[in-house]
1. Identify the structure, out of 1, 2, from whose coordinates distance in nm of label points 7 Å out along Cα→Cβ at positions 20 and 100 was calculated to give 1.9.
2. If mean count of other Cβ atoms within 10 Å over residues 12-19 is computed to be 18.2, which of 1, 2 is the source?
3. Out of 1, 2, choose the structure whose coordinates give Cα extents along the principal axes in Å equal to 42, 35, 28 when calculated.
4. One of 1, 2 was used to compute FRET efficiency 1/(1 + (r/R0)^6) of positions 4 and 60 (r between Cβ atoms, R0 = 25 Å, to 0.05), and the result was 0.65. Which label is that?
5. Using helix-only ellipticity at 222 nm (-39500 (n - 2.57) for each DSSP H run of 4 or more, over all residues; to 500) as the calculated read-out, with -2500 as its value, let me know the right label among 1, 2.
6. Suppose relative contact order in percent (Cα under 8 Å, 6 or more apart) works out to 29; of 1, 2, which structure was it derived from?
7. For Rg/Rh (Cα atoms, Kirkwood Rh), for residues 28-91 alone, find whichever of 1, 2 sits highest and give me its label.
8. Work out the source of 3.4 here, i.e. which of 1, 2 gives that when distance in nm of label points 7 Å out along Cα→Cβ at positions 36 and 52 is computed.
Structure 1
Amino acid sequence: MNFAVDTVGDVKIFRLKENRLDTHIASELKAQLLVLLDGEELRVLVDLAETEYADSSGLGALLLGVRQAREIGGKFCIFGARNRVKNLIHIAHLEDVVQNFADEKSAIDAINSDD
């Protein structure tokens, strides 16, 4: 799995550099998100701008990130999701669970807010 991790202030940005978020990389993504959300990183964003396709296992990896962040009192959001990924989130009725922002700035502003 190709990815990069950047830091902006106290926000970690996991940049997924894969065309597909599916069963072939979901388990590795889960492992990487658990490493990031180890109790020290409370704000994690996942950049999906390069990801054109996701399946249920990929969505499951993102849900693991949401759940882990909540357990440690942190925040987890995605940004840059393309239409196919947004549609999967919509079909699964998870728009209120997996927060998706159009761009990095909007996501950083939201994840740094106090609400």
Structure 2
Amino acid sequence: TGTPLSLLLDQAVVKPQARYVMFHCLDTIDRSLSGDIKYYGTIDLIDARHPQTILAYGLNGKPLPVENGAPLRVRVERQLGYKMPKYLYKIELVDGFANIGGGRGGYWEDNGYDWYGGI
């Protein structure tokens, strides 16, 4: 159960330079000398507006369980699972991600995974 991400984007003020949607997550995926490394991921605005891309808040008619990403997770059905961040607390529209995290657009991408992750 969820809301199409496109509906949220329709309500937002999307600046012309925005190219990507960045999802900031509550989970600490790793630790470094500079502190906790929070999970994050990005998709482009084309996939964000796809009708199958949703912000999921429920599962099988019930609230989304923590083990499935509560309170909110993104579902991008045209991409692999690592492109569907869980435990969302902030969604940001950005023009690029070179200066964010490791500069590759997501936690797994910073660790060598393909950015698009399509199926």
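1. For distance in nm of label points 7 Å out along Cα→Cβ at positions 20 and 100, the value 1.9 is produced by structure 1.
2. 1
3. The read-out comes from structure 2.
4. Matching structure: 1.
5. 2
6. Working through the options, I get structure 2.
7. When Rg/Rh (Cα atoms, Kirkwood Rh), for residues 28-91 alone is computed for each of 1, 2, structure 2 gives the biggest number.
8. 2
Bear in mind that the values in this text are calculations on the coordinates, not laboratory data. Since the model is a prediction, treat every value here as computed from it, not as a measurement. Cβ atoms are built from the backbone, for glycine too; each structure is taken alone.
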